[in-house]
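The data blocks that follow each hold one structure.
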Structure 1
Amino acid sequence: SSVAHIARAFWGPYAASKAALEIIARCWAEELKQTPIKINCVDPGATRTAMRAQAMPGEDPQTLPSPQEVAAKIAHLSSPDLKETGKLFNVRKNRFMDYHAPD
């Protein structure tokens, strides 16, 4: 989730939980890189959920993809043929992104 990377007022605990999930996934990916197990995170982008509607009340939810549409775009990540590990899959861009340490 982008909230792990962009500071927003009053979103601290939620953002911290997302950032923690990303770093633990990357650590597990490093620990398991010599095995067939692949570990990645997914950034679904804005999605039509009840939580999103509550957080962004002025937004038209019909402009956002449904959870089912997002799920269809990430189902392939469970393939045993997947080679990527320790990355972030950006649903909107439909590709894996590398993590970058701050300069």
Structure 2
Amino acid sequence: MVKFGERMATEAVPQWAAAYVSYPRLTAVLYDFDAKFQGAPQPPTLAQRQAFERELLEAIEDELGRADEHFIAVLGELEARCLQLRAHAALSTPVEAASKRASFAGSSA
């Protein structure tokens, strides 16, 4: 079975790679915490667990923030393109619009 991180890397859209959540970064935070207390005589203290939670949440917020910024930018581009297409369609006469639809339908067949 392919690990999630490996599958994500192979299925990533190259143009969006910089906006993806960094799975390795998040797993590193988890593994670092686990490694600190692996075989330790005492479990982590409350303060240590809280520090870990803060570090993990900050990493998650950073990653999601970057992905969200990218999504908002792409959405803005799509909305702008939609407005352009609507404006262009509004300027077309009914005959031109029908001709363009027929031309488009013929080219996609």
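All of the numbers you see were taken from the coordinates with simple rules; none came from a lab. It should be emphasised that the depicted structure is a prediction, and the values quoted were computed from it without experimental measurement. Cβ atoms are built from the backbone, for glycine too; each structure is taken alone.
Can you spot which of 1, 2 the value -26500 was calculated from, given it is helix-only ellipticity at 222 nm (-39500 (n - 2.57) for each DSSP H run of 4 or more, over all residues; to 500)? Of the structures listed, the value fits 2.
Computing volume of the Cα convex hull per residue in Å³ for each of 1, 2, which one ends up highest? By volume of the Cα convex hull per residue in Å³, the leading structure of 1, 2 is 2. Highest-scoring entry among 1, 2, by distance in nm of label points 7 Å out along Cα→Cβ at positions 8 and 80, is 1. Each of 1, 2 could give P(r) over Cα pairs in 5 Å bins from 0, in percent, for residues 40-87 alone, but the derived value 4, 19, 25, 17, 14, 10, 8, 3, 0 comes from 1.
Can you say which of 1, 2 returns 10.7, 34 when Rg and Dmax of the Cα atoms in Å, for residues 24-63 alone is computed? Only one of 1, 2 returns 10.7, 34 for Rg and Dmax of the Cα atoms in Å, for residues 24-63 alone, namely 2.
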